[in-house]
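Peer 1: Below you'll find a set of structures to go through.
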Structure P
C-alpha cells in the first residue's frame with residue numbers, strides 16, 4: 001500500500017513540476033524518503049513525504065496556472081464577449097428593441113448590424129491574444145445553446161438559427177482576418 005501511495009504522490013508532483021526540473025526534484029525527494037525510512041519507520045517517512053507534497057503542490061500549481069497562456073486568452077475572450085454584449089444592448093436600444101420590456105420583437109436588422117461589429121471585435125480580440133476570437137466564438141455558441149434550450153420564449157425558427165450562427169461565425173471570421181493580416 002505504501003508503494004502505491006508513494007507512486008501516486010510522486011506522479012502528482014511530477015505533473016506540476018517543469019520537465020527540466022522533474023528528475024532532480026523527484027530524485028532528491030526519493031533519496032530523502034529512503035534515508036528517513038531507514039532511520040525512522042516507513043510510516044514516519046511516508047508522513048514526511050506527504051507533508052512535502054502537500055506543501056509543494058499549491059505554489060507549483062499556482063506557478064503553472066500563471067504561466068499558462070490559456071488564462072490570458074480566456075481573459076481577452078471574456079472581455080470581448082462583454083464588449084459584444086454591451087454593443088448588442090446599444091444596438092437593440094438604438095433600433096427600439098427592448099429586451100427588458102418582455103415584448104421582444106425579432107428584428108433581423110439587429111443581426112445584420114451586429115455581424116460586422118462582432119467580426120471587428122473578434123479581429124481586435126485576436127490581435128490582443130492569439131486564439132481569443134476562436135474562444136469568443138465558442139463562448140458565444142455555448143451561451144446561445146444554453147439560452148435556446150433553457151428559454152421558454154416562443155421564437156421564430158429563422159431567428160433561432162440565425163442567432164445560433166451569426167455571433168460565433170462572425171467571431172471566427174474576425175480571427176481569420178487576423179491570420180490574413182499576419183500572412184502579408
Structure Q
C-alpha cells in the first residue's frame with residue numbers, strides 16, 4: 001500500500017514513513033504540524049498491533065497533535081479535515097464482530113482515533129483494512145493495493161461525500177472499490 005501511495009506523488013499524495021524519518025523517535029513536531037496543516041486528508045497507515053498502533057505512531061500522535069495546536073479553545077487548524085486509519089491485521093473481517101474471536105466490532109477498537117478526530121474537529125472516516133495480511137497471496141495483496149490506489153484517487157479528486165463515506169462500516173465497502 002505504501003508503494004501505491006508513493007506512486008501518486010503527482011496527485012499531491014504525500015507519504016511520511018515515521019520509522020524511516022525518525023528511527024530514534026525524535027519526531028520533528030513543527031515540521032509534521034506544518035504538513036498536517038497543508039493536508040486535506042490524514043491517513044494513519046499501520047499494522048494493527050494488539051488492537052492499537054506501533055509505538056512511534058503513538059508518540060507521533062501524542063507530540064504532534066498537541067493542545068493549543070490540534071485542539072483546545074484557540075485551535076482549529078485541523079477543523080474539517082478527514083482522518084482515517086488504513087490498517088493491516090492478521091484477523092478475518094468476521095473475527096472483528098461482536099461475539100467474534102476478538103469480541104468486538106473493529107470500530108470499538110478504533111474509538112481513540114474517532115475521539116482524536118472529534119476533539120480536533122475533524123471528520124473521522126471508517127478504516128480501510130487489509131484482513132488476513134499474513135495469509136493472503138501475492139495476487140490478493142496486489143488487488144488490495146489496487147483498491148487502495150483507487151481510494152486515494154477518489155480522495156485526490158473532488159467526487160466524494162464525507163457523510164456517504166461515514167455511513168460505511170469500512171472504506172473497503174465503497175462500491176467504487178469493488179472488483180469488476
Structure R
C-alpha cells in the first residue's frame with residue numbers, strides 16, 4: 001500500500017471510528033495546522049531579514065490595506081465553521097460532519113474555510129510588510145494545502161461519503177468560488 005493510500009485509510013478509520021477517539025484527536029488537528037502557519041510566518045520574516053527584502057508598503061498604508069483582507073478572511077473562515085457546527089461536525093478532519101456540507105459558503109467553494117485562511121495570511125503579510133510572506137510563503141502554504149486535499153482529504157471524503165460527495169465535487173470548485181452556487185468552472189477544478 002502506498003503512502004497516500006495509507007494516510008487515506010488512517011483518516012477513514014478515525015472519521016468512521018469511535019466518537020471518543022475522534023474527540024480526543026480533535027485538538028491535534030488545529031495544533032498541527034496552526035503550528036505550520038506559525039512556522040511559515042516565522043520563516044518568511046527571517047527570510048526577509050536574511051535577504052534584506054525591502055518592506056512591503058509603508059506604515060500606516062500597510063494597516064489600511066490589510067484590514068479588508070483580515071475582515072474577509074475571518075468572515076469566510078467563521079461562516080464556514082458555523083456551517084460545519086450546524087452539520088454536527090468540526091472543521092478538524094478527524095471529527096468532520098457526518099454528511100456533505102453544501103450550504104452557506106460551501107455552496108460556492110468546497111474549501112471556503114481554507115480560502116478564508118489564505119486571504120487572512122496574505123493580509124498578515126501586508127500588515128507585517130513582508131514580501132516573502134505575501135509572495136513566497138502564502139503561495140507555498142496554498143500549494144501545501146492543495147496537495148494535502150488532493151492526496152488525502154478528498155479520497156477519504158469519496159470513500160466515506162460516496163456518491164453524495166462525488167456529485168458535490170463535480171458541481172462546486174475547490175477554492176475559488178463561482179458567483180452562482182453549484183456551477184463549476186473548468187479552471188477552478
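Derivation of every value follows stated rules applied to the coordinates shown; laboratory data play no part. Values in this document were obtained by computation on a predicted structure and should not be read as measured data.
Peer 1: Quick one: semi-axes √(5λ) of the Cα gyration tensor in Å came out at 53, 20, 12 when computed from one of P, Q, R, so which one is it?
Peer 2: Source structure for this number: P.
Peer 1: Could you tell me which structure in P, Q, R was used to calculate helix-only ellipticity at 222 nm (-39500 (n - 2.57) for each DSSP H run of 4 or more, over all residues; to 500) as -29500?
Peer 2: P
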